[in-house]
1. Given a value of 3.9 for distance in nm of label points 7 Å out along Cα→Cβ at positions 13 and 61, calculated from one of I, II, which structure does it belong to?
2. To test your reading of the models, identify which of I, II gives 0 for helix-only ellipticity at 222 nm (-39500 (n - 2.57) for each DSSP H run of 4 or more, over all residues; to 500) when calculated.
3. Match the computed value 2.6 of distance in nm of label points 7 Å out along Cα→Cβ at positions 29 and 117 to one of the structures I, II, and report its label.
4. A value of 2.4 was computed for distance in nm of label points 7 Å out along Cα→Cβ at positions 5 and 37; which of I, II is the source structure?
Structure I
Amino acid sequence: MTLEAQVLGDKAVRAAEGGYEVDLHLAWYRSLPYSCLEGIDLTINDVTVERAALRVNVDGRELGLDDLPALDDEWWFVQDALTVRVPSEQVSGPGEEIDVDVILSTRIPYIIIGPETALVQRTHVAKKVVVQ
C-alpha cells in the first residue's frame, strides 16, 4: 500500500449530526507531532469546507487546525486515524456513495529544503467513498 492510499480508507466517512466524520491517516512512514499538520483541504461532493470550520479530535479534545501548532509534544501515530468533523448542510446517509477530495499538508521537520525551512508534503487523494 502506498502512503497516499492509506490517507482515506474505504470506510473512512461516517454520517454525523450536522455533517460528517472523516478518518484520515498520516501520509508518512513515521509518526509526527500534531504540530506538523499544516493543513487539510477537504471537499465533499464538490463542496469545499472552509479551514476554520474543520475540527479534529485529538485525545478526546475537539480542536481547530489553528490549535495544532502548539501540540509539538503530542503525536499523530501512523497507525491512528485523525477524526475530522466536517460540517455540511446536505448530509448523505449511510450506504450512499460520495466524492471525497482531500489534500493533507504535513511538515516533515527533519527534511530541510532551505534555510530554516522544512519540507511540506502535500498528499492529494480523491475517491468515491460509501458513507457508513
Structure II
Amino acid sequence: MPPDSPGFQPSENLPRYDQESFDQYARETRAWIADNRAFISEGRDLEKEPNTPFELRPDRPAKRGILLVHGLGASPWYFIVIATDMANDGWLVRSILLPGHGTRPADLMLPDNDDCDVTPRLSSVTL
C-alpha cells in the first residue's frame, strides 16, 4: 500500500459510543465502517462484517451476560466461535469495536487516552 493511498490517510472521526441501545451502536458503527474503511477487495460485506460489533442472544432467557473486548489489531469477530458457544450455553454476548480499529491502519493513530477508555461511554452496551 503506497503512503498516499487511503489506508494511510486517517478518517475524519472515530465512531461514537454514546448511543441509547446496543443495537443502535452496532448499526451506527457498521455505517461508520462502510463510510471509512479502506476496502482491499470487492467483497465489501465480507470485510465489513468481521469488524462490526455484534450481539448474540440465547434461545432462552439469558442467565448472565458478557462483554467481549478485542485487543490491538483484532476485531469483534475474533470472538465469534466462543461467543456462539456461550450464547448456546445461555449467555447474552456482546462484542464491541475499539476506537481506531476496523477501517484503515492510519485510524489506529486517532484515539487518545480518553478514546481508549470506552468504559464510561458504554452505557448502551451495559448488559
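1. II
2. So the calculation was done on I.
3. Derived from I, not from the others.
4. Going label by label, the one that fits is I.
Throughout, read-outs are computed from the coordinates displayed, never taken from laboratory work. No experiment lies behind these values; they were computed from the predicted model shown. Cβ atoms are built from the backbone, for glycine too; each structure is taken alone.
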